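Below, each structure is written out as structure tokens.
Where a number appears in this text, it was derived from the coordinates with a stated rule and is not lab data. These numbers were taken from a predicted model, which means no experiment stands behind them. Cβ atoms are built from the backbone, for glycine too; each structure is taken alone.
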Structure I
Amino acid sequence: MFSLLRKSLRPSSSGKAPPAQRMVDVGNRSVPITIKENQRATRITLRIEPGGKALKMTIPYGLHHREVDDFLERHNGWLKAKLSKFSQEEGSIRDGGMIAIRGVAHRIEHTGTLRGVTQLARNAEGEAVLRVSGAPEHMGRRIATFLKKEARADLERLVALHAGAIGKPVRSISMKDTRSRWGSCSHDGNLSFSWRIVMAPESVIDYLAAHEVAHLKEMNHGPNFWALCNRLCPDMEASKAWLKRHGSQLHAIDFG
């Protein structure tokens, strides 16, 4: 996130409000940006959405569109450096490409057959591979389906383990593809997770399960919550740091 403090909040008498959505040229690519006015905002804030595919800007109410343009122009270099971490090649699913599963890099191998299951294996060189059958144009979708199944299996097991440790029941577990959060816990015991977490190391998957289970007892992020979360997952701090550094890269992968 980048922000700029603003001295005056009074709207310009001659300027128009900037458009709600537009495109921004950053280097050799155009990126969609959503601009939202907020009467309580005292500064411009600019965020890169998970995956690096879009931007979100919040501005004080009535801000002149020229100030928005000037802000984006001044920080174009910053955006270019940040967005360079999200290359299209890294985020593409293709035969011969790589994908992480439980933190282990797997080479994608299309079997060339229309029938068959998606499965983990080892090739003749001992390299971890993910073998995918079906039509080539459906490969991304088949891999996503496989990852959802693997994520559910891991999280159901880990949630049961942590919930048993604190004596709290779980009503349901669902898999989603949320970008704003990795998991959630409702007051009635429904847990939801982003299935993309299965691409993270096993310790990070465990942390996410422990985090949401801890909310069954502590529906907040106060000291008692973090103490409980740390008791359930001793690797909590390292896992939190991993998600902060690498989480957006998991969102950047396009499964089509």
Structure II
Amino acid sequence: MTNMVSEIIGTMILVFLGNGVVANVILSKTKGHGNGGGWLTISIGWALAVFMGILVSYPYSGAHLNPSITIGLAIVGKFSWNLVPSYIFSQFIGAMLGSLLVWILYKDHFLVTKNVQHKLSVFATTPSIKNFYSNFFSEVFTTCSFIFFSFFLTNEKYSVVELGGLLGVAFPLSLMMLGIGLSLGGTTGYAMNPARDLGPRIMHFIIPIPGKGGSDWNYAFIPVLGPIVGSVIASVLYLFFFE
């Protein structure tokens, strides 16, 4: 139960702060709207959201906060398959709660925002150009990169202790998230996390937001399957070359 609660809280913080920065940048009449920060602000905000989610949950659950990470660690033998379902369930609950908090905080701004795409983008990722093949490849590639790099933080050859314990995990992962977001995130919004996308998308569907438009369900499988496939590929590559 401690692991599950930790994953719920950590993922809730991740999505609350991550989707919160998106809301601050793109919703109408916020302090962050139209200030010129744009993608850089969103990428930095998401990196810091990762950092703070890890800080809170790492001592108790290892701070997976992402089904792709949970599955990847299980594949390479660093996590028990028996715990995978409970971790993933907790991550989805946390993501849904985090997106609910964003809506509560920015409710007035949702009301004055006319662009339905912007309202959806606060909850879930949307592609810049919808092309299922290239969108899927983008999610596979970004997640594969992130998971592959992440494995080196848990490799005894690259001691986390020498990096500074908990901060040695949270800070490098946050930098990786920032780098991937700035370099590779412009095509789909770099979900890299099925819970982070599908959980809030479900909340977008449920919450009675005036003029919200559809939840784009025909795209929803891309940010779910793409990260999982990317995680599997990264795990296999890591086992083949480094284990």
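Taking FRET efficiency 1/(1 + (r/R0)^6) of positions 43 and 195 (r between Cβ atoms, R0 = 35 Å, to 0.05) as the criterion, the highest value among I, II goes to II. For FRET efficiency 1/(1 + (r/R0)^6) of positions 139 and 227 (r between Cβ atoms, R0 = 41 Å, to 0.05), the highest value in the series I, II is held by structure II. Tell me which structure, out of I, II, gives 29 once relative contact order in percent (Cα under 8 Å, 6 or more apart) is calculated. Source structure: II.
Out of I, II, choose the structure whose coordinates give helix-only ellipticity at 222 nm (-39500 (n - 2.57) for each DSSP H run of 4 or more, over all residues; to 500) equal to -11000 when calculated. Answer by label: I.
Which one of I, II has mean projected area of the Cα convex hull in nm², for residues 75-210 alone, as calculated from the coordinates, equal to 10.1? Computing mean projected area of the Cα convex hull in nm², for residues 75-210 alone on every structure in I, II gives 10.1 only for II.
Could you tell me which structure in I, II was used to calculate FRET efficiency 1/(1 + (r/R0)^6) of positions 107 and 235 (r between Cβ atoms, R0 = 25 Å, to 0.05) as 0.35? Spell out each step's value before the answer.
Working: I: 0.35; II: 0.05.
Source structure for this number: I.
Determine which structure produced the value 12.5 for mean projected area of the Cα convex hull in nm², calculated from the coordinates; the candidates are I, II. Clearly, the read-out refers to II.
Where is FRET efficiency 1/(1 + (r/R0)^6) of positions 27 and 171 (r between Cβ atoms, R0 = 30 Å, to 0.05) largest, in which of I, II?
Values: I: 0.05; II: 0.50.
Greatest value across I, II: structure II.
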